[in-house]
Structure I
Amino acid sequence: MKVFLDMVGCRLNQAEIEQLALDLTARGQEVVANPTEADYVLINTCCVTAKAVADSRKMVRHYQRETEAKVLAMGCWVSAFPRAAAELVNDNAIFTHENQDQVLKLFNTTEIGNVFLYKESIKPDLGNRARTRSFIKVQEGCNNVCSYCLTRIARGKSRSIPAEEVVRQIAQSEDLGVKEVVLTGVQIGAWGKDLEGNLRIADLIEAVLIQTSVPRIRISSIEPWDVDERLLACFEDARLCPHLHLPLQSGSDVILRRMARPVTTTQYRKLIESISKHLPELAITTDIIVGFPGETDAHFEETFQFIAAMPFSGGHVFKFSPMPGTPAAKFEEQIPAAISHVRAKRVRELLQMKTRAIQMAKIGSDTKVLWEQGKENGSQISFTGLTPDFFRVRTQSNENLTNTITSVRITGLNQSGLLEGEVM
């Protein structure tokens with residue numbers, strides 16, 4: 001059976017289709033890079049914003065229209081809006097988070113315990129979703145009650161993937177030649193709290209550092225209240241990439257309370273100051289939501305000035321999207337789209353300015369880059385890759401640099417906002 005996998009949304013969705021591709025391959029199915037070759041197209045959907053929901057529906061319709069394959073849907077949109085999903089792809093073609101294990105049974109009725117691909121195995125080709133790095137799901141669900149978030153409703157309470165299973169999957173990736181793994185989840189900082197021994201995320205990171213040899217380990221987005229001294233101490237190991245993505249969402253305490261975020265700007269500032277003091281080379285990126293219900297001009301200016309004072313190296317900016325089923329969707333004082341648009345533009349420009357300042361300071365310095373897929377550019381190939389602190393670098397080479405880590409000297413910053421580098 002030939003299966004094509006695609007997704008909308010976050011790194012967790014990417015991690016899920018990567019692991020699903022490995023599991024399908026281990027069961028004798030063929031994962032194909034071209035949807036027109038597939039018997040089945042399986043889409044991992046998203047509902048984090050109204051746009052993500054629309055993109056999920058659009059992707060389903062696209063493959064229904066453009067291929068002869070049977071289209072299946074799984075993930076957050078399916079779980080949050082099962083009736084709407086069933087109307088689009090039929091009841092027997094949707095897999096909520098509660099019955100997602102049924103996906104494998106659809107393709108093979110034989111249960112395979114502890115699936116492991118050995119060194120002679122080839123990493124499945126996910127086509128446009130193929131990544132040089134591997135994304136490893138370490139945790140599912142969320143115990144927070146942020147008033148705007150539908151993902152916690154779609155994925156349920158926090159559940160941890162045991163450390164031994166995470167280590168096994170990383171070893172699997174190593175055997176497939178992967179040089180960097182990204183640990184991801186919905187609320188990754190909640191890892192271990194539901195396991196025997198009341199473990200913490202630092203316990204998992206320590207286990208991964210000790211029991212694996214993959215050159216790079218990266219932590220994906222983690223809430224600021226889940227970062228403690230033990231976790232920060234893990235960055236003493238150079239294999240743990242010096243980068244943390246710490247969602248702020250708002251720089252106004254009034255709005256943070258309306259969001260039901262269990263953090264204040266004072267607590268966030270103290271965390272950033274501690275990181276900057278003890279780990280000055282660690283890059284910090286963030287998420288910001290503008291136009292949240294009740295956000296006045298004064299509240300927005302608080303957020304803007306707070307961001308300006310933080311040493312962020314970049315970030316994502318979202319305009320508030322009222323999602324059905326969340327408390328915030330029913331809040332009064334909804335902000336007009338035009339105002340949200342202007343606010344988002346201002347914050348993006350501020351974050352871009354911060355990114356550029358750090359990039360300019362890197363010119364002339366040396367670093368390590370993990371190179372990804374290249375594109376032909378005349379007689380040479382243009383490659384882009386990531387530094388340990390999550391800056392993208394471009395270089396030209398006659399050699400195939402894909403999935404190699406090389407020493408690089410940063411030589412400039414191009415008009416596309418990418419650092420330019422020379423392989424040393």
Structure II
Amino acid sequence: MRSRLFRFWLLVALPLGLFSKEAIIPLAEVKPGMQGIWKTVVSGREIREYRLEVVDIMYGLMAPGVPTIFCKALDEDQIHIGTVAGMSGSPVYIEGKLAGAYALGFPFPKDQALIGVTPIENMLGILDFDEDTSSSVSSKPHAYLGAQGPQACMPLFMPGVPEKTIHYLNASLPQLGFRAVSAAGSSAPSADKEAPSVDHIAGGSAIAPVLLGGDFLWGGVGTVTTREGDTLLAFGHPFFDAGPVDVPFAEADIITIVQNYASSFKLPKIGKVIGSLTQDKLTGVLGKLGRKPNTIACTFNLSYPDGSKKTYQGDLCRFWGLSPLIFGGALHSVLTESLGAQMKQTFFMHTRFEFDDKPTIDLEDVGSGEEGVQWLPEITERRYGRLMENPFEAAPLKSVTFDIKVQNGWFDQKLYSVELLGDRTEPGDT
């Protein structure tokens with residue numbers, strides 16, 4: 001028994017010394033009544049401090065047998081706001097030592113803000129999985145509902161998205177622990193190609209996982225717990241609990257905290273991509289600053305009856321379960337914007353899926369009016385989902401291009417008969 005305890009101590013202690021220069025307070029030394037602070041951003045990039053008090057150590061709040069330091073906020077403004085989505089990962093210090101990360105909370109608070117803190121020892125275990133995942137496709141994620149506990153969903157900010165697209169996405173996103181929010185939460189794309197400085201990124205800084213970049217900039221927001229060199233730990237809970245991932249993350253300024261009774265949240269202004277999340281575990285995520293994520297290039301080319309053209313470009317993250325939905329949402333947004341100018345429109349859509357080492361797939365589809373706007377994204381989403389779920393061989397996409405010819409009016413066709421030419425089909429048959 002003594003030998004086992006010693007080996008366990010080594011597993012915990014070695015990452016502390018090798019990764020972080022910050023002093024930590026072990027979970028065994030944390031007691032009810034102890035007071036401390038957490039660091040986070042509530043406006044711009046300024047990291048501020050707020051006071052808290054330990055209520056108790058709880059087990060099973062996040063998962064069976066997993067400890068959580070249960071705390072309550074002491075500052076009046078934080079008690080009024082309640083727990084806040086986007087503060088996940090904010091470093092918590094007790095007696096001046098790093099204790100863990102703000103991670104959990106409860107919706108509909110009344111005159112209190114109760115905070116679940118993930119112990120730092122549990123987060124440091126993620127470092128054991130620090131490896132290159134540039135060629136991996138993440139496994140099927142578990143639905144995880146983030147910093148607001150089991151009754152609320154984490155907001156995904158989608159600036160400039162039509163309300164109908166928000167409804168389209170929110171028919172499925174809550175099952176994955178998210179909700180789409182239409183908000184001016186992102187900055188305009190910059191023509192500056194130089195890599196942004198990351199010197200300001202530290203424990204308490206806001207970062208934004210980007211699900212669809214480029215002209216779209218759809219993503220969430222969370223907080224860095226601690227950083228050493230180009231490696232950081234964040235969130236204090238999983239993004240999806242998906243294991244190895246390759247999710248871009250960007251720098252983020254916080255515009256304000258949107259307060260509501262159900263669940264307050266940080267409203268971000270998403271900036272440039274500065275790295276990639278490589279591990280997504282129960283107790284947090286691991287990110288690499290300066291690492292270029294392996295995304296899918298998406299291009300939407302629209303041609304209108306008056307001869308005008310419009311192009312949208314995006315970089316889609318590779319994430320099982322979520323990427324097809326985001327993919328379909330982007331197409332829905334583009335088509336809905338076009339339909340707003342002329343309700344009676346027909347879309348002739350050519351889709352090209354390109355792979356690194358597989359033949360190109362070309363598809364032709366036609367959709368008219370609002371039914372077409374709904375159907376075309378749904379069928380595209382299902383096709384991409386089947387590619388990701390292919391049980392025979394991985395088929396990683398390199399790019400997807402939509403060439404959409406828009407014509408005024410509805411084009412109807414009637415099917416009068418179907419004739420079966422044989423009872424067997426062969427590859428290449430039409």
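Laboratory data are not the source of any read-out in this text; all were calculated from the coordinates shown. All values reported here derive from a predicted model rather than from experimental measurement. Cβ atoms are built from the backbone, for glycine too; each structure is taken alone.
For Kirkwood radius over Cα pairs in Å, for residues 203-274 alone, the calculated result is 13.1, so let me know which of I, II that is. Of the structures listed, the value fits II.
When helix-only ellipticity at 222 nm (-39500 (n - 2.57) for each DSSP H run of 4 or more, over all residues; to 500) is computed for each of I, II, which one produces -5500? Label of the originating structure: II. Computing FRET efficiency 1/(1 + (r/R0)^6) of positions 155 and 211 (r between Cβ atoms, R0 = 25 Å, to 0.05) across structures I, II gives 0.35 for structure I. In terms of relative contact order in percent (Cα under 8 Å, 6 or more apart), the structure with the greatest value among I, II is II. Work out the source of 77, 47, 42 here, i.e. which of I, II gives that when Cα extents along the principal axes in Å is computed. This value belongs to structure II.
Taking 3.0 as the value of distance in nm of label points 7 Å out along Cα→Cβ at positions 59 and 107 derived from one of the structures shown (I, II), identify that structure. It was calculated from structure II.
Thinking of I, II, which structure, once P(r) over Cα pairs in 5 Å bins from 0, in percent, for residues 339-386 alone is computed, gives back 5, 18, 25, 22, 13, 9, 5, 2, 0? Computed on structure II. For distance in nm of label points 7 Å out along Cα→Cβ at positions 331 and 395, which of I, II scores largest? Largest one: structure I.
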